[in-house]
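Following are the structures in question.
What follows is calculated from the coordinates using simple rules that are stated; it is not laboratory data. Every value quoted in this text rests on a predicted model; they were computed, and no experiment measured them. Cβ atoms are built from the backbone, for glycine too; each structure is taken alone.
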Structure 1
Amino acid sequence: MEDDYLEIRQDKLKELSKTLKIWIRNIKQFSKDFENDALYWYNERASLSVFAGAVWLSGGYALEEFSATKGSLGEEWKGRKDLWFCLNQQEYIVEAKFKYQSFSPQAKIFDKIKQTLNEACSDAKKSVEKDNISLGLCFIAPYLPKSKEKDMESLIESLKKELLKIDYDFLAWIFPEVSGRLSYPKNNIPIFYPGGVVLGKIA
């Protein structure tokens with residue numbers, strides 16, 4: 001059963017609504033066009049490119065992996081930032097993390113995703129561009145062993161409840177119907193990857 005969700009809690013980030021809707025739409029369409037593939041199950045860099053593509057398609061500009069100044073004022077160094085983007089003249093600096101996360105009953109979903117988002121925000125705080133909004137982004141590829149297939153729907157509902165408890169500024173997810181049983185072996189064990197999640201928080 002296909003399901004998507006979008007919530008923006010922080011007024012400063014309302015401009016991201018169109019971008020996140022396009023992010024959801026693009027993942028859906030890709031899953032339809034490429035039956036045995038998905039945009040959400042790769043890695044951090046690939047996930048950032050999908051997000052950056054949504055920025056461009058929503059009328060903004062985006063630049064990935066660029067040289068920039070890091071640190072706090074008075075203690076600065078040259079480094080690389082994951083993503084810069086601009087929407088309606090507001091600029092954003094992003095540091096991102098990607099995590100494969102089990103949503104089996106034993107998994108500590110809340111703690112692990114919260115920690116990953118906090119790590120992204122910690123990195124984003126190293127931005128010294130005072131007029132930009134610094135964002136921590138957390139991309140999640142939830143997975144479940146094939147042995148739990150019969151419980152898939154109920155466990156996805158439990159996953160959603162855990163996600164909604166996290167202290168985020170925006171959250172979006174998409175579980176495309178066409179890729180709901182998409183699997184890939186991990187240690188020779190079939191693993192299902194039913195959807196993708198992105199969380200963001202101002203650092």
Structure 2
Amino acid sequence: MRRGPSLDEARAVCVLLHGRGRSPEDVLLLAERLGLDDVAYVAPAATDNSWWPGSFLAPIAENEPYRSSALGVVEALMHSLGDPSRVVLGGFSQGACLAAEYALHHPARYGGLLFYTGGFCGPRGTIPPRLGTFDGTPAYLGTSDPDGWVPAWRVQETSAALSAVGASVTVDVFEGMDHLVNDAEIEAGRALLQRL
């Protein structure tokens with residue numbers, strides 16, 4: 001599902017991955033809040049509205065083959081969009097986890113990374129891969145502490161993992177915000193997209 005100008009006419013492309021039990025229509029509400037008319041927004045759909053069945057903190061094998069299938073969806077989409085330096089990859093909740101997992105397994109100079117309440121997959125102690133460099137890709141991670149689904153420590157670990165391979169990361173942790181995207185996070189996302 002898409003919003004905004006055609007891919008050829010857009011100044012930039014923003015991929016938004018929806019959360020568990022949600023839909024592309026839901027996550028594209030973020031596009032309306034971001035309010036940039038020169039950005040094309042693309043939101044793929046998960047089968048049965050979930051990218052994988054279990055917690056993203058479960059052992060990786062417990063969410064297979066769904067996790068690998070979800071990564072394949074993102075990989076095919078990213079390849080279809082061409083130059084990653086004009087693409088911002090983002091999402092909310094489970095979608096942000098999928099975006100983080102994809103990015104850490106496919107580092108490149110993206111236009112940006114925009115993870116609203118999400119982090120890489122695997123239980124505590126998981127070490128993400130170091131497969132290349134983000135070459136200064138700007139990344140914004142926002143979350144609540146506490147959050148019922150995504151612990152702040154995993155968001156911080158994701159920030160460290162991105163920084164370790166060359167991303168320029170900003171993290172905001174909002175105390176007691178609940179599981180949502182607030183106006184400050186939207187403004188940070190808008191600023192990231194406007195810098196492209």
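Here are the numbers for the structure shown:
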quantity: Relative contact order in percent (Cα under 8 Å, 6 or more apart) from the coordinates reads 19; which among 1, 2; calculated: 2
quantity: For 15.0, 44 (Rg and Dmax of the Cα atoms in Å, calculated) the corresponding structure among 1, 2; calculated: 2
quantity: When mean count of other Cβ atoms within 10 Å over residues 104-111 is computed for each of 1, 2, the largest belongs to; calculated: 2
